[in-house]
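Student: Multiple structures are listed underneath, in structure tokens.
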Structure I
Amino acid sequence: MTRPEFEDLPFDKRPDLTPYLVHLTRNSEAEDDRSAFENLVRILKSGKIRGSTDKGFIKGPTPAACLMDVPFASLKYVFGDRNIGKNGPRYEPFGVFFSKKYGYKKGCRPVLYLSDEELENLEIPDKEKWRVVRFEVGEEGWISWLHEREWRCPNGLKLPSSPYGVLVRRASDARRLGRLIENSPDKFAVKPRSIIPLEVICQGLLK
């Protein structure tokens, strides 16, 4: 039996699966006064998603870019109450998406959900700990981020010059971004094929 091609896999045949990986942005106003929209523009201009470090909950010395394997219509649930941390929202409805096929070729992989004890017992080398997300139950309850269906790419990720598209909060953000790219195309290393408002595709966002 021969292996299927990527296009033969059921990503576009089931509503709980997606052929895309999504990287969502957030505001960094505490550090550099940038909004989530401005951080998305910064990614498109640089053509790269920079890897997070231990400040972004990455284990070990290797930074990694964080991505989600979540169908677009279900992204609205990522922005719910659990998204709010002590420093504000972990994600906002702005991001870029590309195919899993491209991501896999560039080194993106699904994370390993492990408890701290399992991580120690498996003796995963420090340089590979970027793959691991903590998953366990203790006296204070569950620690679980399974709902993010996370993938990661070590040391950051160079985007394709023409990815499938970007996601923004509303139609006015799509018009704003479109004008920026149209007026200064040479400033953008990445020019998306589409700009999709999440308020539309998710039929509204959670408050």
Structure II
Amino acid sequence: MKKLQMSARDRRALTFGVGTIVILFAMAKGVPRLLSWERDARSDASDQQDEYDRATAEIARAMVVRDSAKARGARIIALAPALIEGDSPATASATLAGIISGAAARSNVKVGALQLHADTSSRGTFVRVGVRGDATGDIAGVTAMLAALEGGPTLLAVRELSITQPEITAPADHMEALRVELTVEGLMLRPHKERDR
């Protein structure tokens, strides 16, 4: 067997050819992997950006909710003096009855029987309490009593009002007597132990 003799030029051509084949082979195998890796990296970066955007939005929503809760708490605290005081709906209804009796007494109106009621079935921050009753007085006294109830420091609403004159045929020199039936409602802050349930 004879040894092949290669010239320097042939060796350079062979080296260049083998190098080109190795590079082409590496590119054929490496480039798709590189492109796949780049695609995966971009996808991961996009997923991370989406997660970051969601987290940022959640933080912003949490801040809005917190600010809203603070504002609501401040409004409730500001309303506190205008609410009916009481440890329970029954005591708040009794307080409301006292407010009505006081307004009637200052207006020279005589109060009859008062029925207390409270809406304890509802859930929420406030409990609606009410008093239904009747009273007797002249037009000036009844007007003054109603003005005192709706214009006083405690937030109250006259929900029902019926005014009748029992003695239509009374003589002109007889003092006017109007019979008033009314329902007055107000709000109390639900006791803390009931709000936690």
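Student: Where is distance in nm of label points 7 Å out along Cα→Cβ at positions 12 and 108 largest, in which of I, II?
Tutor: Working: I: 1.6; II: 13.1.
Largest one: structure II.
Student: Computing FRET efficiency 1/(1 + (r/R0)^6) of positions 44 and 92 (r between Cβ atoms, R0 = 35 Å, to 0.05) gives 1.00 for which of I, II?
Tutor: Values: I: 1.00; II: 0.05.
For FRET efficiency 1/(1 + (r/R0)^6) of positions 44 and 92 (r between Cβ atoms, R0 = 35 Å, to 0.05), the value 1.00 is produced by structure I.
Student: Upon calculation of Rg/Rh (Cα atoms, Kirkwood Rh), for residues 116-155 alone from the atomic coordinates, which of the structures I, II produces 1.00?
Tutor: Numbers: I: 1.00; II: 1.11.
Going label by label, the one that fits is I.
Student: Using helix-only ellipticity at 222 nm (-39500 (n - 2.57) for each DSSP H run of 4 or more, over all residues; to 500) as the calculated read-out, with -19500 as its value, let me know the right label among I, II. Numbers along the way, then the final one.
Tutor: Numbers: I: -5500; II: -19500.
This figure was derived from II.
Student: So semi-axes √(5λ) of the Cα gyration tensor in Å, computed for just one structure, reads 28, 21, 18; which one of I, II is that? Provide the component values of the computation, followed by the final result.
Tutor: On the way: I: 28, 21, 18; II: 95, 15, 12.
Attributed to the structure labelled I.
Student: The value 4.4 for distance in nm of label points 7 Å out along Cα→Cβ at positions 52 and 124 was derived from one model only; which of I, II is it?
Tutor: Working: I: 1.5; II: 4.4.
Source structure: II.
Student: Taking 27 as the value of relative contact order in percent (Cα under 8 Å, 6 or more apart) derived from one of the structures shown (I, II), identify that structure. It would help to have the intermediate numbers written out before the result.
Tutor: Working: I: 27; II: 19.
Traced to structure I.
Every number in this text was worked out from the coordinates using simple rules, so none of it is lab data. These numbers were taken from a predicted model, which means no experiment stands behind them. Cβ atoms are built from the backbone, for glycine too; each structure is taken alone.
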